[in-house]
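Listed after this line are the structures, all set down as structure tokens.
Just so it is clear, none of the values below were taken in a lab; they were calculated from the coordinates. Just so it is clear, the structure is predicted and the values come from calculations on it, not from any experiment. Cβ atoms are built from the backbone, for glycine too; each structure is taken alone.
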Structure P
Amino acid sequence: MKKCLMLLLCLCLLPVLGLAEAVDGFTPEQIPQELPRENEWSYRMPGQVILAGDAFYALYPREQTILRWQPGEGEAAVFSRLPQVPPETLYNDRPQAERERLHQTAQVLFAREGKPHALNAYTGLYGEVTPQGVQWGEIKLDLSRWIPSLDQYIEPLSASFAQGDWLVLGISGYSSGESMENQIDLLILNLLDGRARHVEQELIKDVAAYKPGQALLMRKAEAGGKTVNQLSTLNLSDGSVQDLPLSMPAGGMKQVGGLAWDGERDIIYVADENRVHLARAGGVLTAGTIMPSDYLAPGRAWVLPDGRYALLGDSLRVRPVAEGGDEGYIRLALRPGSEHHLLKPYQEQHPDAKVLMTMQNMQPADVVAELLAQPEAWDVYELAVDSNFAALLDKSYAAPLDGDQEIKQAVGSMYPWAQAALRDKQGVLRAVPASLGIDRWSVNLNMFRRHFGDAPLPETYGQLMDLFIRFEQGADEHPEDTFMSSWQGYPDFVRTLVWHYIEQHDPGDGPMDFSRPGLKAALEKLKQARDIRKAKGLSLEPMEYNVDSSLEEPTIFFPQVTGSNVLDNRARYGQMFTDFAMMSVPRFAPDAPPANRGRMTALILNPHSTNPQGAMDFLRFALSRQAQPELHILLHPGADEPVPNPRYEEGLQHARDALASVQQALESAQGAEKTELERQAASFQQQLDDHELTRWAVTAQAIADYRVFADTVRLYDRSPYVTFDLQSPAAKQVNSLTERYVQDQLTLDDYLKALEDTFRLIYLEQK
């Protein structure tokens, strides 16, 4: 299934550009059409980019093509082509002829003396890159710390640069502690004799060239009782590390990277998700030019000879950097993902708008604490809608929005369950929706019939568990099949049933009752299914059979909790999955009314905003159909107009051009190169064959199907039990009691009684 869904994305999506300003290099417009595009996306970022002299060089490893782009030029140009070798095969499994071709390829680019150089990971040799290929030298570098054996896949590199006669490689890795944080391991190589030194230093986040014989590090450290991103120097000769009096805050979702040094002017640069910071001549870090970025990774920042700063994030941008404030900017504290579905559409429609953004999964309590300590921190906050959010509205920590007629009218035409969640207990409008997810399941009817014949689809959890028992009893006939996707084992299955029961029986103004027979019966049957697996010696963690991930996932039921899933263009799925349909979340009693949980996030305006006009403009846009057509349909009962795919024609033309390019290259290709190009041609032809399926982003039929159950959506915005907060008392108690139950430390009756006692206490505390 994952493979098929990726193909759909490939058909529908165009490249993601920068957040706030025009981008400069290695965007789709600047990549020559002769460079084949891969199926993963319509455009792929290069595997590696370096600055050599005043030009950038980009390596596309699969194509073994090196592009050159100089700031100010329009399109990047092919600088050098190296031999192509079929990918995804271990070195020792290849024939000798392929190995010899592999010895002429590049896995690493680095700049030395202003010229591009390449390193071959299989031979350890390096040399200057020319339009005719690589002039390989005779010095063999010791890469054993990076590549212990050619019988394994090569770990990816995060950074590479030469500093004098030293080559520094940043190898992607993880810390050895319990946190398993992302870090880079540093390997220092002597370009004159090949000797290697591994830097024994954990939690290195970025590295850059610095003064002679030194590298500049950014590493996570503790300072003054706080976690910071500490800037330090690394002595390349002996590996010693010396801290500089420079650091930036660390923690949460905040991204920091973009480390670079301007040797001519002695300026250190470092970037966060919004802007570039600089320290002149050993001075303190000061806020500089705004340069928002979706993605910050190690080894992706440089300084050009003329002093301009270059940052490769979601695209390559080249900008002069100076100290500056953020006057006139709209400051947004959004949840991860909203930079794509909210911010980018806004900036496409408002290209002159100046926006600062941070990504954080903030809880209402975090916002209250921030507003009390720093009232003007951010203009707009995005928060999950639950009882904690409702309390924040009730206490006026969000500015009233009723005075804006456009916002008032837009909210007034929404479903009642959406309107209620955006108002405080007095009925004052204080929020607008940002996103909405709705619990809906998908079912592969073809597989369902293979296992259960003409049995009806389950409407209750009791019926679902009966099917689960039947499935486990006959599982030996189809060992490759799975009953349910996404659930991670028996404990999680138990928790899922409990939470769905809580959602469906939430009294709102009273304690929870766990004595109804539906939950107990479902848990008893689930335990029967578990015991069948246990008796067969099958794994309980996860409750899935081992499946080749390269194949479609042979699964019957797919629980989904994303908003757009209920509006998917199912015409696409109809062809790719023989019979694929949506279904409601099972209930616990046949006569119980359906209740489909909605998971909404909403935007609030800081009452102390220093830019209320700009913030209100953003809120108005977020409510518009052009901002998020799917969300608009989900919220407004009268919004029944289908949504065309705006990139349909562009995607179609791209597939045509790519196919033509590959077919032209095939005319002169031979051997392994021909095989690879034939694979690409077949892939592009398949895109063309399937492209009609992507004409509509949302069909009229999908909208009609949603309207049937739209009135049953519940947000639980005032429930003391149902929340987004995984650290809430209710969530902690359910996790703790469930763990005891699945370990047979509690009987089922004791488990249900303990849940009821716990939730009664939670109710009384709330009261």
Structure Q
Amino acid sequence: MHTKKILLFLLASMTTALSVLANDATDAHIAGHVLDAHTQEHLSFVNVQVEGTALGCLTDESGHFYLKNLPEGELTIVFSMMGYETEKRTVSLRRDTLIEMNVAIAETSFMIDNVVVTANKYETKQREVATIVNVISPLIIQSTTSNSMADVLNFQTGLRVEETCSNCGVPQIRINGLEGQYTQILMDSRPIFSSLASVYGLEQLPAGMVDRIEVIRGGGSALFGANAIAGVVNIITKEPTRNFFNVSNTSAFTQQGTYDINTNLNASVVSENQKAGIYVFGVQRNRQQYDRDKDGYSDIPTLNSTTVGLRSFFKTSDYSKITAEYHHTTEFRRGGYGIDSLQPHESPLTEQLKHNIDAATMKWDMYTADSKHFVSVYTSFQHIGRDSYFGTNYNPDAYGKSTDIVSVTGAQYRFSYPCGLMNADLSAGVEYSYNQLRDQILGYDRNTLQRVHLGGGYVQNEWKNKQWSILVGGRLEQHSLLEKPIFSPRANVRYTPIDPIILRVSYASGYRAPQIYEEDLHVGAVGGEVSLISLDENLRPEYSHSVSGSIDMYQRFGKWDLNLTLEGFFTQLNDVFTLVENGHDALGNLLLTRTNASGARVAGLNVEAKVGYGHLLTFQAGYTYNHSRYIQPEQWSPTIAPQRRMFRTPDHYGYFLLNIEPVKHFHILTNGKVTGNMLVQHFAGYIPEDKEVTTPVFFEWDVKLCYDIPIYKHYTLEINAGVKNLLDHFQQDLDKGMDRDAGYIYGPATPRTFFAGVNLKI
């Protein structure tokens, strides 16, 4: 009933807006072409947008555009395209006029004027926001041959994706050294990733549905609520912009002959008047298990998944638009023993999961004619159904079932106004989310029902001009598992003393609410025992205070582009969650209690460099120094001395990306990731007693060759081949047999792997 009321309100609002904003044809037009500033060649598929409206189009194959029936008055026309600098032109339009506008835009190696939404919840140029926002573009996704979000997120400074279970292949992301639970993952700016979804969600989202990924390091609870302590990852799905068709396949094989085959299909159709469009996609992945030490137990689980979905838009007026997105995922994964020949309960150790996921988002955006006011109303929904088996010792009662429902509904408003020598943006929003999780494994006497209601609102104001940006704001939120509401403030300052230099200082607080289900509760088999987690009755929420300071330099030397970033960060965590062993139950299951530790401090340095020469050469590299320590030594094992250092957090790690086009249509792409020493826990089972292990340094090096074959007009066939993890760096001390510690896994996620692919773009 609640959802129906929301939808009815949304439809009523849309109808009202349509009646208010409808206008007659003005016969005010703008026509022209867009050129490459260097070559003077016409550019196809350049985005031409009327700023502050839903009006826009793309240049055609000849590089020309035609904007028809525009509103009267002063308009700003924005020209943007991947690989080129954004250009703005202001024009005054009157009824019954046609204005010719010819524009030349300069090529750039990387987008320094990206429009981002994650920083402030509204579109802002990347260079103008008061906090650093990193953007993972489609080019990075393609060049790294990434199959899922878990693959591509490694290629951002301060981020590291790691595998945490050899049985089920759980990936988690760390930002500035903090575990995955401290990161808020968004889908199109909506927090639909619940506690269950966050376990496997990074690998369940195929790269084929993603337009770009925006990443903010540091606290984000002031805008996005609970769990945004380490940072925010906002996955922006593809929106239809033009008519196209794309089909691709990549087949990869390890030296053992195991395979990982991915097939993608994408298509987009946009109406001639640019009023409506739809983008559809389908992704199928089939990965075979990998057994490094050939003991019969998987080190990488088998995985079969299919995702289909769509995103569409409809412009209800010149100033309003409806956007809708839906995708469905089915996934099967299994790890352990006898994957191909035995039923789960016929195996001494098996983790098996079948997921069915449905997710949808709908939003309505509206601008006023003077672009001073903006309103957005949205609702999002995700349902996960999961059949599972987490069993050891041929247990026939280890089958389980989980259902997870999350819904998010909200609205936001922005008012732009002059304030002395600066422009100002006042934004505010309200949001309500509901999450219901039921997790049943009757053989382990586990029947968990968790309901979470979360309601809150935020307000912030930003004053800015070319030189300064000052932002203050906060969010007040009531979590149903907490007695009192929590206020999370933020403050950000940007100062540009001279044009190439940008200085930023930020403060943000955050929190993480206690709940039963977290990433560590996928009921994994640890040392042949099943672990069950409960909450301490006095468990308090975690709180954080984060500060950061950075300096950015953007500089162009002819066709050379240079961007250098230096950032220092510090986060204070209070009442950190930790797990303590609490004996065994009557069935022999290991009991773990989530309780509060004293706290922790995380400090470090991020360094990033980007160098490019047009489309012929791009180089990007990042390095992170991280110092993560508990304030007081924490006891994780009764046989091991307390430890201050956070586990699975290297002090040093980094990456690089290099793309060279030595001749036209031929690309040489290479990338690498370095992971320094870290301390990991190794639980008894295969080994006689618990111990701490300092891991070696790992270096992953990938190489890829691509050649584009022009077929007809803009039709292109790409063929590619390469090697992942060329040096075959992989963990050498894997546990063996049924009593292994599934969590004792570190280093690269895949061994040396050869791949080849084709990509037809129409």
Structure R
Amino acid sequence: MKTLAAALTSRSFSLGGLADFLETADRKHSTEEHGGPLTTKYIDYAVQDVRVTWQCYVALLGELNAHDLSQTRASQVLSEASLGKACLREMAVAPWREVQLNVPDSLIGLIMSTYYGGRSEVHLRRVVRQVLYCDFLSMYPTVCTLMQLWRFVIARGVKWKDTTKTVAGFLDQVALPDLQKLDIWTRLRTIVQVRADDGILPVRASYADEPQATIGLNHLKSKSRLWFTLADCIASKLLTGRTPKIVRAITFQPMRPQDGLKPIQIAGSREYAIDPYRDDFYRTLIDMRSDVKAKLKRAGAAEKHKLETEQQSLKIMANATSYGIFVELIVEKLEEQEKRLCHGPSSKAFEVATDKGEQPGRYFHPLLATLITGAARLLLAISEMLARQNGLDWALCDTDSMALAKPEDMSEAEFFKQAQCVCDWFAPLNPYRIKGPLFKIEDANYGLSDKARNLKLEPLYCFAVSAKRYALFNIGAKGRPIIRKATAHGLGHLRAPYDIENVPPSIPSPSASLGEIGVERWQYDLWYQIIASALAGRPDQVDLSYHPSLDRPAASRYGATTPELLRWFATYNHERPYRDQVKPFNFLISFQASTSPHSDPRPKPIAPYDSNSSKAARKCFCRETGLPVPASQLQNYRQALRQYHLHPESKFENGEPFDIGPTRRRHVEVTAVRHIGKEANKWEEQFHLGFDEDEQMDYGTPPAGVCGLDAVLRKTGIGQRRLANESGLARETIAKMCRGEQVRKTTAAQVWNAVSRLSNQQTEPQEE
């Protein structure tokens, strides 16, 4: 039911919160009697829980049935993406890989190597700057509309041809004003192979020895030829003034539409009927949503709930069918290692041994996924360039938004004027029936009393730490921050250390609703302290003594949703009566062990669920060894949060924990290309339990050719012994990598970082 609610509303609820939202006849009761003797009062509480759960379930079924998705059961709705796929099934859209069987795996490998997802960066780090926060109207549906990608979704397949000469000429001539023309965007359905010569391009790498690879828009050099979307190459040209050198280009066109497609009514309403042959699905959904939002502004109280539900349904369908489903990969654990062929940016496949298989999702269509995200990154690059041309800076960008920053020597009036020029530039690109801003000034920029009517811009400030970790705020009386928007990135896995009835008296209540801000109350309190410290001129020192509950062990709640997660409790369950055992789908608690020189390796503490994390900590044990972990070895909230405001932005220079001010793009030279699979494998488990290197899909480098370690060492003259000494690893490990055998991802990163250091030493001028 929680899953169904999240899919239908794009929100996460507790049972009590869901009952309030759905306005059920009965509401959840509270109790403190969990785990104690069974009482009449507790039985009444449990019965009420069942009653409220049933009422919520019936209400959600009603919401689902209103979508009129006759081929989809409630049990099949696992996310918003499930609704998107259900919508396509209802229209009888057959998946690309079912209607076109002749696409070479090598071509799919090339396409997947161009996929980098959304762009999220911080440019002005850990400083307070006035900004104008803007975002693109329905970014992914918009670029789908601009490139006419619906024709690909409903096509019998795709055609492709070599267009190297034509695309090279186009890229050489294209300029910023051309990108205001709608017809230009259909020419971006192209992937290109380039000689990367210090162009600004997306680079996925393990920066600063981090175990997980991240993506940064950096200066890239590579002797091996790499593939990108044409949109990325245009972005590089805009940002550098230099045209990337194209070696090869492949342009794609849709075939004729499939037979037997059926019209659909979104949310079961005749008002929202779409004919897949006649209508551009994405444009039509956004047009419909704009109509509903216009009605909402004029609606009375009785009509508002219905209209709000309708506009939310339209939003979900637009987003759920315009990106994620096209790059869905399902990871399967193999009983033993198997030999598989790996395809990547080279036309030559190579054999790997792996214990994880990857199966494409039903609507897997990586061409669409990479074209959509590439075009979105281009829109952000245009915004960045326009900001620069108008004398502005920028503080951050986040997938579909950018915070334009006021230079310190510019007046506020001039700043608003120039920022408006940036926004206005995109107006000709609006592909929808209702013409308005495509790059919109968000409500957070207006005074709280004016935001509904967009009357007056109020100075808005930004404090950004790293990608997706920032807050926007006004400055009120006595210099106190009034938070308008904040992110919970890096906090969402933690349970609230205190509830809404027990908030710290020293921190003012939010002026906007927590729903508008986008965080829970305890997360708001943390951001308030971070911003207050920055405004006081001490951004490094955040006071975390504002609530005694921060001394409790920092806990994450998760469910025993797989046999593997439950297996960790086999020892705990042994010889315990059934009623006391941890059972499938029970809630569990995970903790983080404190750093200690005496604990190697660090334990991975878990415990059966208890609403009181201090009580749960007393039953804590290591999930790998089964040995008890004393509560004294667990991080408390204060320890877990003390570095939150110092989180590095490692993909850029000046992004170390204590660095302040503008980040700078790195200059990256490719020494090898490693092949990886799904980056979010077992996302839920890793979200709650921490990064697990063993779950990463790493297929290594090809055993021969320019990408292999052996070839790099021969070319540079760096010997295996020297590399082993520099990396601090055994020589056998280096030899293993040279043979093309798999090693742990962190080990590989350690080796390649050592190669980079040694290569730099060889090229640096020697002192006389």
Query raised in the report: For Cα Rg over 2.2 N^0.38 Å, for residues 610-673 alone, which of the structures P, Q, R scores highest?
Result: P
Report summary line: Re FRET efficiency 1/(1 + (r/R0)^6) of positions 218 and 410 (r between Cβ atoms, R0 = 25 Å, to 0.05): value 0.05 computed from one entry in P, Q, R; matching entry is structure P
Query raised in the report: Among the shown structures P, Q, R, from which was the value 84, 59, 49 of Cα extents along the principal axes in Å calculated?
Result: Q
